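Enquirer: Some structures to go through are shown next.
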Structure 1
Amino acid sequence: MPARSWPNGSSVPTDPDAVVAALTKHERACAELLRRTAEQVLPSPAVGPRILDALDQGLIAIVGNPQPGPLSRPDVSVTYRRGGGEILVVREGDPRVDANQLSTYGSADSLLRQHPTRETAKRVLETLLALTAKTWPAP
């Protein structure tokens, strides 16, 4: 599936406010796809909630200001943590999120590069592989 195209010709926006909106929309789409996938694909309804818990749904993130990046394209940094079930993406300086509670550093490009469908498939596969390395989760 091709990457989404933004007005600047890139696969992701470079304006921090647009990154906040895009990342929030992306994560909500992934969460909905994860929920539907668990309901429709997993072998037992009792397994679905366990898989969803293991997927660490949710994203708390702070979007930084653009910095010069490769090939003169601005790079927008994102500090985040997954899990907790909540999706909250804010600009740097927003008091709702404490940066000291976030431990992963990345870029808008890395978080928005894949379409939500592909991102969801990747998360489900990685989680199922981790869970089934020992045994299949029993209902």
Structure 2
Amino acid sequence: MGVTKKKNYTHKHLIQVPIYRVRFEMVLTNDFKYVREYLEDDAFVYATTYDRMIDGVKHIIIALNLGHTSNITHGVIAHEAVHAAIYTLDCIGEPINANNQESCAYLQEWFVDQVYLFLESKKLIHKISIRR
């Protein structure tokens, strides 16, 4: 019996964030080589969110490494969605405070929903766990 080698994958999905003039890119991968080459971030081995300008348009990127030995949890997705919401609001110059926190909460909800829809469409939802 031979050893079965796991197949590397990288899935990307780009969509427009409603109302805001930014785009949201999701990256799901288990390929460490891709992480180092494409994302150019040696520190990212697990989950990260960042922004970058591409062709004059702000892109908010959430990247999840589903091949890491530490499982991605529901909490990690929510955590990264907070970063994405803050990047989005920062892009339009809207500060986050007690008087306008609802816009941040709605954005976080939207980002979380989009990540789960993408995970489901790629049949990778089983890779997400609850931290115990």
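None of the figures in this text is laboratory data; all of them are computed from the coordinates on show. This is a predicted model, so every value here is computed, not measured. Cβ atoms are built from the backbone, for glycine too; each structure is taken alone.
Enquirer: Identify the structure, out of 1, 2, from whose coordinates distance in nm of label points 7 Å out along Cα→Cβ at positions 33 and 121 was calculated to give 2.7.
Expert: Numbers: 1: 0.9; 2: 2.7.
Source structure: 2.
Enquirer: Quick check for you: by mean count of other Cβ atoms within 10 Å over residues 49-56, which of 1, 2 is greatest? Walk me through the numbers on the way to the answer.
Expert: Working: 1: 16.1; 2: 11.9.
With respect to mean count of other Cβ atoms within 10 Å over residues 49-56, the highest-scoring structure among 1, 2 is 1.
Enquirer: For relative contact order in percent (Cα under 8 Å, 6 or more apart), which of the structures 1, 2 scores highest? Intermediate results must be reported in sequence, preceding the final value.
Expert: Details: 1: 30; 2: 21.
The maximum falls on structure 1.
Enquirer: If you don't mind, another one. When you work out percent of Cα pairs over 21 Å apart for each of the structures 1, 2, which one comes out largest?
Expert: Checked 1, 2; max of percent of Cα pairs over 21 Å apart sits with 1.
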